[in-house]
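Take a look at the structures listed below.
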Structure I
Amino acid sequence: MTPQELASRIDHTMLKPEATGPMIDRLCDEAVQYGFAAVCVNPVWVARCAARLNGTAVAVAAVAGFPLGASLPEVKADEARRAFEAGAREIDMVVRLGDLVAGETGPVIEDIAGVVAAARACGRDRTVKVILETAALNEDQIAAGCRCAVQAGADYVKTSTGFHPAGGATVRAVQLLARHAAPLKVKASGGIRDLPSAIAMLEAGADRLGCSAGVQIVRQLIEDPGRPGR
């Protein structure tokens with residue numbers, strides 16, 4: 001894997017609440033410089049990112065119902081719609097975690113479907129990723145979450161917000177998502193801070209990585225060809 005190929009699998013991410021305009025601008029500039037797939041930001045930054053990335057190959061991804069997933073379904077769908085209208089091409093939405101834990105999959109499917117409907121209304125090329133918060137789930141619940149995402153018509157399932165105290169992505173969780181969510185794609189995120197971790201997630205079945213350390217990860221591959229991934 002070349003540095004360019006690795007970068008094309010990364011969403012360059014900044015979701016911390018204290019992010020400032022200049023920090024977001026730098027995120028976008030780095031995404032263009034390294035060739036990341038997308039920048040992933042909170043909704044308030046979507047229009048700024050879309051303007052700065054206009055004419056580039058880098059997509060804008062926004063989050064919805066983040067980080068708890070407990071927004072009202074209509075609010076979550078409207079948040080996604082507004083982000084798409086502001087220039088986002090992708091939405092990373094947080095699942096209704098409590099319902100999933102309780103085995104109440106009907107509301108989970110409806111919640112995801114509302115965001116998917118908002119995406120499709122804005123264009124067939126819009127992408128919906130469903131964050132399952134896998135560290136807080138057992139294997140049966142992960143499998144159920146995958147089935148919900150498939151039934152609701154999403155495009156990806158995703159491991160984590162990166163904000164849950166139970167932790168972020170693991171190789172095992174990515175393997176479970178790849179197994180149970182097919183034909184959907186898989187995004188691993190949360191705690192991926194170095195090249196070996198990134199490569200392990202890709203080898204486990206991830207199609208995309210969400211990383212706030214994307215620059216450092218790609219530079220590790222550029223500067224040390226002996227590291228895993230080359």
Structure II
Amino acid sequence: MSIQKATIQRLDAKLKPIPGERLTVSYNPTEITFNKGVQYAEIGIPGLDTPIQQFVRGQTETLTFDLFFDTTESGMGTGGGVTAVTTRTDQFYELIKIDPDTKAPPICFFSWGEKGFPGSNLAGPWARQRRENGFQCLVESINQKFTLFSPLGVPLRATITVKLREYQTLAQQIAAIDTKIYVAQEGDTLEQIAEKQYGKSDDWRTIAEHNNIDDPSNIPPGTTLEIPPR
């Protein structure tokens with residue numbers, strides 16, 4: 001079985017993959033760290049022992065990991081060839097530089113593995129907020145550490161620490177919060193479900209497209225459908 005390596009894919013303004021703009025790591029990270037928090041406000045009421053906690057907003061989730069690079073297999077520069085490790089690390093360093101066309105660093109998508117990515121198995125009322133198999137993001141910081149050099153000073157080995165900041169558009173966030181879950185009943189059709197959820201049966205196409213349904217008249221009982229906002 002071949003090893004699946006982590007990748008970082010650049011996205012366009014419509015959040016679609018840009019052909020030929022996918023970076024594959026040399027060696028998979030040994031660990032990845034997610035950090036997510038929420039902000040609360042304390043409402044002090046005279047006479048109470050503890051302030052009332054009022055939810056304000058969620059905070060941006062971050063993902064941090066180290067990547068290792070080594071080009072000594074092409075030589076150490078002591079009589080043979082030599083390849084600078086920056087031929088690999090600079091590709092990742094570009095992700096934090098300003099794109100001349102957009103005037104901002106690129107939007108990216110980090111992915112690794114075929115299933116089980118953290119956040120992809122949310123269930124129940126949180127199912128609509130689960131991720132696909134990856135992390136849509138911006139690169140917040142890149143720290144580069146070079147640890148081996150040729151006699152002429154060519155860097156041959158490096159470790160870079162990458163910190164990614166989650167990126168979601170307003171439309172994506174509203175859809176995740178407002179999307180409902182509906183479990184199909186015996187005899188349900190999408191037109192009937194649309195009538196129940198939207199008050200208009202003609203809106204069945206919205207449900208069909210969101211759930212990748214080809215036959216709107218054949219919905220097996222027990223099928224879990226996401227009902228997005230119109």
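Values quoted throughout were computed directly from the atomic coordinates according to the rules given, and no laboratory measurement underlies them. Since the model is a prediction, treat every value here as computed from it, not as a measurement. Cβ atoms are built from the backbone, for glycine too; each structure is taken alone.
Given -1.23, -1.28 as the derived value for log10 I(q)/I(0) by the Debye sum over Cα atoms at q = 0.30, 0.31 Å⁻¹, for residues 102-157 alone, which of the supplied structures I, II does it correspond to? Computing log10 I(q)/I(0) by the Debye sum over Cα atoms at q = 0.30, 0.31 Å⁻¹, for residues 102-157 alone on every structure in I, II gives -1.23, -1.28 only for I. Can you say which of I, II returns -14000 when helix-only ellipticity at 222 nm (-39500 (n - 2.57) for each DSSP H run of 4 or more, over all residues; to 500) is computed? Label of the source structure: I.
Identify the structure, out of I, II, from whose coordinates log10 I(q)/I(0) by the Debye sum over Cα atoms at q = 0.07, 0.13, 0.15, 0.17 Å⁻¹ was calculated to give -0.19, -0.69, -0.93, -1.19. Source structure for this number: I.
Work out mean count of other Cβ atoms within 10 Å over residues 150-157 for each of structures I, II, then name the structure with the largest result.
Once mean count of other Cβ atoms within 10 Å over residues 150-157 is worked out for each structure, I has the highest.
If you line up I, II by Cα Rg over 2.2 N^0.38 Å, for residues 70-109 alone, the top spot, with the largest value, goes to II. Once distance in nm of label points 7 Å out along Cα→Cβ at positions 62 and 198 is computed for every structure in I, II, the highest value turns out to be that of II. Identify which of structures I, II gives the largest calculated value of Kirkwood radius over Cα pairs in Å, for residues 78-205 alone. Result for Kirkwood radius over Cα pairs in Å, for residues 78-205 alone over I, II: largest is II.
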